[in-house]
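**Q** Heads up, there are several structures right after this.
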Structure 1
Amino acid sequence: MCRMLAFTSETPRDIAPYLAHLARLSVHGNLVDRWEKRSGGNHPDGWGVSFREEGETRLLRSGEPAAADPSLARVRGRADRFLGHVRYASDTETVNAANSHPFLVRGIALAHNGTFRGRIGEEAGRRKVSDTLVFLESLAERWTERSSAGLCEALSRMLGDAELVGAFSAANMLIAAGEAVFALRKYRKDEGYYTLFLRAEPGLAIAASEPLDDSPGWRPLANGELVDLRLPSPLSLFLSSPG
């Protein structure tokens with residue numbers, strides 16, 4: 001269970017405000033009623049960011065709580081593409097930088113909110129790695145046409161394959177590849193938790209698990225909606241999978 005955010009910008013912008021949002025979500029991110037709030041924050045189990053600075057992708061991850069980790073406060077940069085993620089790990093997971101999101105495989109960065117079962121979950125258990133990493137490795141092989149339509153088709157096939165992903169809780173994802181950042185909302189349960197919101201304005205598009213402020217323009221993504229955040233007009237596609 002996680003909180004995450006991403007942005008695309010026509011010009012590079014300071015990432016410090018978005019790091020501050022991550023720290024806030026680590027402490028105060030929304031939980032469903034049956035989940036116990038933790039003394040160290042609602043999502044304290046590691047953080048990670050991936051951002052494109054001067055054409056190069058940087059990946060930084062930590063197993064420490066975002067709000068209390070001094071290494072987060074030392075991150076500096078200006079980016080036109082950004083992904084951030086904070087975790088609420090299951091009791092069976094060891095919290096460390098290696099299983100913090102986002103993961104990076106073959107030039108694709110991916111952050112995920114939810115849990116996969118099926119063959120992906122089984123492989124993750126055997127290898128003692130995150131199920132999200134195993135999913136990304138498979139996606140990198142299947143997403144051969146690096147376009148919005150190609151990604152929509154690959155995700156539709158994968159999430160519609162019950163043997164591959166099982167009865168997954170949710171597949172809310174932020175995906176960055178090259179010039180593009182995508183946001184997907186796909187859930188099976190806990191609609192009030194597995195949320196993803198979009199706000200687009202001239203020169204900037206933001207996707208986040210929760211609205212980052214009270215400004216107008218935030219809208220919730222529909223279940224199965226995949227948004228290409230590229231400017232000037234983010235494009236919505238819809239997965240065809242029955243999952």
Structure 2
Amino acid sequence: MLYSTEVKNMCSIKKGAYHGPAPIPEEGKWVQAKEIKDINGLTHGIGWCAPQQGACKLTLNVKDGIIEEALVETIGCSGMTHSAAMASEILPGKTLLEALNTDLVCDAINVAMRELFLQIVYGRTQTAFSEGGLPIGASLDDLGKGMRSQIGTMFGTNKKGTRYLELTEGYVTRMALDEEKQVIGYEFIHLGKMMEAIKKGMEPAEAMEKAKGHYGRFEEAYSYIDPREQ
């Protein structure tokens with residue numbers, strides 16, 4: 001290690017008491033994190049690409065500094081989905097520092113990784129006060145049956161009004177309107193349930209009907225419209 005002449009000529013002053021880093025909350029414990037292996041927690045974060053044409057929601061479950069679980073959800077960019085496939089293979093097994101300095105192919109995923117790093121090392125995880133944290137695989141609970149991301153896709157114009165295309169419940173097939181043509185409900189297909197039924201041998205048409213549901217005052221509607229055709 002090189003020292004400048006000025007530093008070499010300085011007299012030495014003894015350092016006072018060492019108190020260590022401030023403790024952070026981790027999975028129901030207060031931890032003075034000194035090494036990467038001291039870090040634990042499950043958390044979510046959002047990242048975006050430089051032109052802001054797409055976004056990534058990243059969920060990580062970290063145990064003893066190692067990423068044991070990664071859920072990568074993307075929207076807005078077709079190439080990003082392929083990057084997500086690579087990231088889901090790359091991230092598990094890496095330490096937080098390794099993951100932070102790994103090329104995750106897509107800007108949005110890299111930014112999400114950066115934001116999660118900040119949450120985790122500052123003790124701001126979703127499991128900061130949950131004793132023992134969550135088991136590996138916990139992120140899949142957010143996806144529910146059929147393991148599909150929760151997506152909302154809406155379109156609206158000043159001239160023709162709103163169109164519901166997809167909500168958390170599923171793919172919207174019909175919108176329910178009252179006499180004044182205001183939305184009072186909608187019908188949807190839970191695509192995850194439909195695909196599960198088809199995989200088990202059910203005819204597609206029957207599977208689609210069984211996966212249908214509705215929300216709001218759907219049955220009281222004065223009229224119905226297909227949001228993709230009308």
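**Q** With distance in nm of label points 7 Å out along Cα→Cβ at positions 73 and 161 derived from the coordinates and found to be 2.9, which of 1, 2 does the value describe? List each step's numbers first, then the result.
**A** Numbers: 1: 4.6; 2: 2.9.
Of the options listed, only 2 reproduces it.
**Q** 2.6 is what came out when distance in nm of label points 7 Å out along Cα→Cβ at positions 33 and 65 was calculated for one structure; which of 1, 2 is it? Each step should come with its number before you reach the end.
**A** Details: 1: 2.6; 2: 1.2.
Matching structure: 1.
**Q** Now for a separate question. If percent of Cα pairs over 34 Å apart comes out at 7 when worked out from the coordinates, which of 1, 2 was used?
**A** Values: 1: 7; 2: 39.
Corresponding structure: 1.
**Q** A value of 19.8 was derived for mean count of other Cβ atoms within 10 Å over residues 41-48; which structure in 1, 2 was it taken from?
**A** 2
**Q** Starting from the value 15: which structure in 1, 2 was relative contact order in percent (Cα under 8 Å, 6 or more apart) calculated from? Let's see the in-between values first.
**A** Working: 1: 21; 2: 15.
Of the structures listed, the value fits 2.
**Q** Identify the structure, out of 1, 2, from whose coordinates Rg and Dmax of the Cα atoms in Å, for residues 25-120 alone was calculated to give 13.2, 42.
**A** On the way: 1: 14.1, 44; 2: 13.2, 42.
That value comes from structure 2.
**Q** The value 3.0 for distance in nm of label points 7 Å out along Cα→Cβ at positions 9 and 105 was derived from one model only; which of 1, 2 is it?
**A** Values: 1: 3.0; 2: 5.8.
Of the options listed, only 1 reproduces it.
Since every read-out is calculated from the coordinates, none of them should be taken as a lab result. Remember, it's a predicted structure, so these values are computed and weren't measured experimentally. Cβ atoms are built from the backbone, for glycine too; each structure is taken alone.
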